[in-house]
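*Asks:* The structures come next, written out as structure tokens.
Every read-out reported here was derived from the displayed coordinates using simple, explicitly stated rules and does not represent laboratory data. Here the structure is a predicted model, which means the values were calculated and not measured. Cβ atoms are built from the backbone, for glycine too; each structure is taken alone.
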Structure P
Amino acid sequence: MLGAVCPQTGQSVGLLAPSLNTDSVNAFFKEFKKETHPGVHVVMSWDQAGFHMSKKVKVPENVTMMPLPAYSPELNPIENLWHYLRSHYWSNRSYADYDDLRLAAVAAWQKSVLDAGLIKSVCRTKYVERTY
């Protein structure tokens, strides 16, 4: 699962992929670009996984990547969402096959991220809040 959230508005964009690599990151950004108003500039915190940092990643023009220091997932608001999804939906379950797992992942994502209030709460971080 690749995703982006805005802790201020509760907006989210996600992509479920069978594997994480440069191609899936580019597919995510293609969808992200469709979901983001062209007049909005986005600053995205991003860990430094190899497939995130590849020179082949096509970042949309209206996105500035903010690489996070190594081993600091607590600085990335979406990490709180991954924890929430694991604790409420994904952990301690067995799945009959890949399709069953995929459907469970999509259902959990939809139940959670379509609730902007939940995203604002779960992904809230003081350091990204507006002060004006």
Structure Q
Amino acid sequence: MNRKESQSLRLKQLSEQLLPERSQQTIQRPVGGWLRAIRQALGLSLKSVAGKLKISPQAIHQFEKSEAAGAISLRQLEAVAGAMGCRVIYTLVPQQGTLAELARSASEQALRAVQHSMALEGQAVEQPDKPR
């Protein structure tokens, strides 16, 4: 596979992964990080991205390594993404289920903790659905 075909395949794979109808829970960060994957899919060199930010290509390479390791700052990520014509969308999604389900589970856990604490203090609340 030549370079142009490889770039086209990477672009197609990333585009499919980022379709709006795809669940955000299924999106996985590429092994080498988003910056590198997007830069390569767009056919941009380290030098061209660096030129837009007026920094060295080595700095872009270091940002890519930092992002892949999970150590890049949001400010750096946004700057490099912007130089490639992209923007960063920062969000948190539940590991499983929906946000409403996660909130309900957290509420139930908090309630159980309070009930347990009250029971230890001899102030248990009777449960109408439980026999005495």
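*Asks:* Please compute distance in nm of label points 7 Å out along Cα→Cβ at positions 42 and 114 for structures P, Q and give me the label with the greatest value.
*Replies:* Max of distance in nm of label points 7 Å out along Cα→Cβ at positions 42 and 114: Q.
*Asks:* Okay, next question. Computing mean count of other Cβ atoms within 10 Å over residues 2-9 for each of P, Q, which one ends up highest?
*Replies:* P
*Asks:* Have a look at P, Q and say which one yields 10.9 for mean count of other Cβ atoms within 10 Å over residues 66-73, as calculated.
*Replies:* It traces back to P.
*Asks:* Same structure, new question: Consider the structures P, Q: one of them gives 19 for relative contact order in percent (Cα under 8 Å, 6 or more apart) as calculated from the coordinates. Say which.
*Replies:* Q
*Asks:* With Kirkwood radius over Cα pairs in Å computed per structure, which member of P, Q shows the largest figure?
*Replies:* Q
*Asks:* Which of P, Q yields -11000 for helix-only ellipticity at 222 nm (-39500 (n - 2.57) for each DSSP H run of 4 or more, over all residues; to 500), as computed?
*Replies:* Corresponding structure: P.
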